[in-house]
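Below are structures written as structure tokens.
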Structure I
Amino acid sequence: MISFDRVTKRFPGGFDALRQVSFHLERGEMAFLTGPSGAGKSTILKLIAAIEQPTGGQLRVAGQNISRLRPSALPYLRRNLGLLFQDHKLLFSRTVLDNVRLPLEISGFDGREGLKRARAALDKVGLLAKEKAHPITLSGGEQQRLCIARAIVHRPSLMLADEPTSHLDGGHAGDILDMFRAFNQVGITLLIATHDETLIQRLPARVLRLDKGVLAA
């Protein structure tokens, strides 16, 4: 599903966020990406989502060479991705249901089918009863679950999560982990970036450790 072959990412000014990073993540696998702040975790996720482009090396996602993708092909790539970043980017002027429906509307889904999928996604994360509420009225844990519903509404084959439990207490963090486990059990590939070692211990999975842009052997 994901293949990094000696990938480097250099930002303007000569800063190397990643240096010669190589790893493979198989379809249906779940893995943690960990390391201290600034290690390059978020950069790896942004490269996979083609938000950033590698400076060197080769990166493939679902068999596609990210560096060679035309801009017109990026929306099709991202339809297979569920993205969960630290900045929720929730639309507070819209209802919970509308926040989840929006990605489907942008993708051109039929309105009735989009509504059905959005409600199914909200049901999976336990928020169906709040579909008419606005995100500002939700707790932090509920907002995170709303983001997860939005990330899975188009039924992605790959999910990327960046510090998904960083602002949650232990109970809510456990709820999120249970959801990830359930998603993985139905075949979704997951790559979860976190610096929380207790989180890693609670959900057995492969661990990739980064330090200053270098992947530990």
Structure II
Amino acid sequence: MTKLVLHDYFRSSASFRVRIALNLKRLEYERVEISLIAGEQRSDAYLERNAQGFVPLLVADGETIIQSMAIIDWVDRAYPEPRLIPEDAMPRAVALAQAQVIASDIHPLNNLRVLKYLTRDLGLNETTKDRWIATWIAQGFEALEAMAGEGAYLGGEAPGIADCCLVPQMYNARRFEVPLDAYPRLVAIDAVCMELDAFQRAHPDAVKPA
């Protein structure tokens, strides 16, 4: 069995989605908490492993993988069951498109380094910052609501890569008090996901440092 060590931060949504994927695969892994608030991701030791200074970072038998979507793709190829990314071309494209609405279009605009830049460097107040956060979540969720199929999950009848991305973003939306009434399918899918142990054990509240 490959030794897996996940360097992450409990409240990072990119880290959250990787924890879900690892849990869905029923893989054992060691967690190393990297405090983004304390700036540990910018330490010399961490930058030697990840020149971007981001989390998550997965070490698999000494080999380093960065970027959450690349990590999930590697996990899905290394441990094919249960499948998180469909093998057939069209279902694969649909699943990745759903996932990228969050991973490429919502999350990057609302992550910690962007929010710090808005307040520290551009001088935005908290009210304006919250409007910024809500704007990009709402635009992405509007599209994703329309893209959701009829299955219990975004991934169909079983959770997939899109669900791994959705649940952390729903957590962020609630954390920043973004109204969710306009997205009943997403709310329902999130609720179904959170009934599963894999999602529960990945939740920030479950891994928060003591």
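Given a value of 20.4 for mean count of other Cβ atoms within 10 Å over residues 4-11, calculated from one of I, II, which structure does it belong to? Source structure: II. Given that distance in nm of label points 7 Å out along Cα→Cβ at positions 68 and 196, derived from a single structure, equals 1.6, which label among I, II identifies that structure? The structure behind it is II. For the read-out semi-axes √(5λ) of the Cα gyration tensor in Å, a value of 25, 24, 14 was computed from one structure; give its label from I, II. Computing semi-axes √(5λ) of the Cα gyration tensor in Å on every structure in I, II gives 25, 24, 14 only for II. A value of -15000 for helix-only ellipticity at 222 nm (-39500 (n - 2.57) for each DSSP H run of 4 or more, over all residues; to 500), calculated from one of I, II, originates in structure II.
To which of I, II does the computed value 19.8 (mean count of other Cβ atoms within 10 Å over residues 28-35) belong? Derived from I, not from the others.
Quick one: relative contact order in percent (Cα under 8 Å, 6 or more apart) came out at 31 when computed from one of I, II, so which one is it? The structure behind it is I. Tell me which structure, out of I, II, gives 21.6 once mean count of other Cβ atoms within 10 Å over residues 20-27 is calculated. Checking each candidate, the match is II.
Source structure of the calculated read-out (mean count of other Cβ atoms within 10 Å over residues 132-139, 17.6) within I, II: II.
Read-outs throughout are calculated quantities, based only on the coordinates presented, and are distinct from any laboratory measurement. Please read these numbers as outputs of a predicted model, since none were measured by experiment. Cβ atoms are built from the backbone, for glycine too; each structure is taken alone.
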